[in-house]
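The structures come next, written out as structure tokens.
No lab work stands behind these numbers, since they all come straight from the coordinates. The shown structure was predicted, so the numbers you read here are calculated from the model rather than taken from an experiment. Cβ atoms are built from the backbone, for glycine too; each structure is taken alone.
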Structure P
Amino acid sequence: MELYVERGYDETTVAEIAQRAGLTERTFFRHFADKREVLFGGAGALQDVLVNGVAEAPPGLAPIDAAAAGLQAAGALLQEGRPFARQRQRIIAANAELQERELTKLASLAAALADTLRARGVGDPAAALTAEVAIAVFKIAFERWVDETRGPDLAQRIREALDDLRAVTAGT
């Protein structure tokens, strides 16, 4: 991360990352497929927490409320990493390739969320629509949270974004 900030993502090489971390390039590639994955390596854990939060939500909840349970779980996972998230977001925002990779990650989260909603008995297109909306809520809340040095935690920003969604869909 420090190298990306110091030199820029494009100018940073895997050899430099490995050297800074006190590793060989070979060891680096045992952990990461490429230098992008330094920024996206936690996506699997985030997805697991998100889908488990939805799967473990009480039965009978409306699909958006079950999705909200998953979002809250994901928010709790990320909360302690706010400085890292802020730095990571700046690096991604400065590079089109990384922005595309971030969108791919979000699409993957939405697909996993839709599958989990289907497993809860939500039919299509409701499962897909709920998942896409939930990921949009998460994205908006995350961007707002990461731009702040202080202020509400990510869980609160997620609740606020959900409240905004409810207000918009209620026509208020």
Structure Q
Amino acid sequence: MTCGPSYEGYRRFLKNPEGDGFAIGRERIEEDQKFDGVFVLQTNAHLSALEAMLVYKQLWTVERTFRTTKSLLETRPIYHKLDETIRGHVACSFLALVLKKELEDRLAAADSGVRASWPAIIADLDSLTETEVEQDGKRFLLRSSPRPGANLALSALGIALPPTLRQVADA
């Protein structure tokens, strides 16, 4: 699938009528203006114009999800040598895409009036920490406060956080 007409840069607007220099080809500019503000797709797939447009518009979502997944799971760079590892990578990436879509659907259904971008939600979830501290021979877990994006995601998923401070039972 390609986007827009084939371009040769700005040379397409020039003409050389007598070989003595270049001139601006006004007719070429007028022809090109037909595409101003128009989104043009060309594909060899057997899709209707609407289907082609919808598939193309979804492409950025898939690409961004793969980048986010690689960053979040810290799997960059990936050098595959075996078919099984390639299939495993694709399966994990697809699962991440399905889970992301489910969270987005639940956030939309919750419609709490509060909005957060996907990068903000990831950053806020990533900022949740739990630290073990010891005081007077007792061990405690101290949880950080969730930021807004994390609150939205956890609420939409029906996940309750543990108390901010809790004692760890000795094993």
Structure R
Amino acid sequence: MDANGAYDRTQALRLGLRFAQELGVTWFEEPVSSDDLQGLSELRQALPLDVTAGEYGYDLGYFENMLQAHAVDVLQADVGRCGGITEWLRVAAACAAHQTPLSAHCGQSLHAHVACVPPNLRHIEYFHDHARIDQIMFDGALAPIDGSLHPADDRPGLGLSLRRADAEPHRVV
């Protein structure tokens, strides 16, 4: 369940309990704003499901604050937003130091290789729209096999090659 920070603390608590009890929901992403560290921490303590946030973080300090506040059960980080692969790996190390699992936020083709590194990785959030675009625009885009992505080890970098002819109609000039 992804609330995208839409609820206040009272709504998030009421709905989170209902989601868990009546629907078996186990993942509550951004029940309140990611900036409400106290609210996230309180919800984390009160709800019988994982409270997650962090996808909007852009530097290590942002994630450290979230971890030090015990605001999440699983921290989310996005390579495309947090300063690239190196910074994402620093966030993964901070999560490991705080004994907090890490989730790679969407962009599965962007995260698949780097997500093989941290031992505390929970999962890569998989978006069908990203997969569809990746399949159209890139050679080497990964498709899940039995629910898992298996990064290719026979291609450099992220394993992707832009299909220039397919991308050309979408170019912004």
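The table below lists the values:
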| quantity | calculated |
| --- | --- |
| Structure (P, Q, R) behind the derived value -24000 of helix-only ellipticity at 222 nm (-39500 (n - 2.57) for each DSSP H run of 4 or more, over all residues; to 500) | P |
| Identity of the structure behind 3.0 (criterion: distance in nm of label points 7 Å out along Cα→Cβ at positions 32 and 88, calculated), options P, Q, R | R |
| Distance in nm of label points 7 Å out along Cα→Cβ at positions 96 and 136 derived as 3.8 - corresponding label from P, Q, R | R |
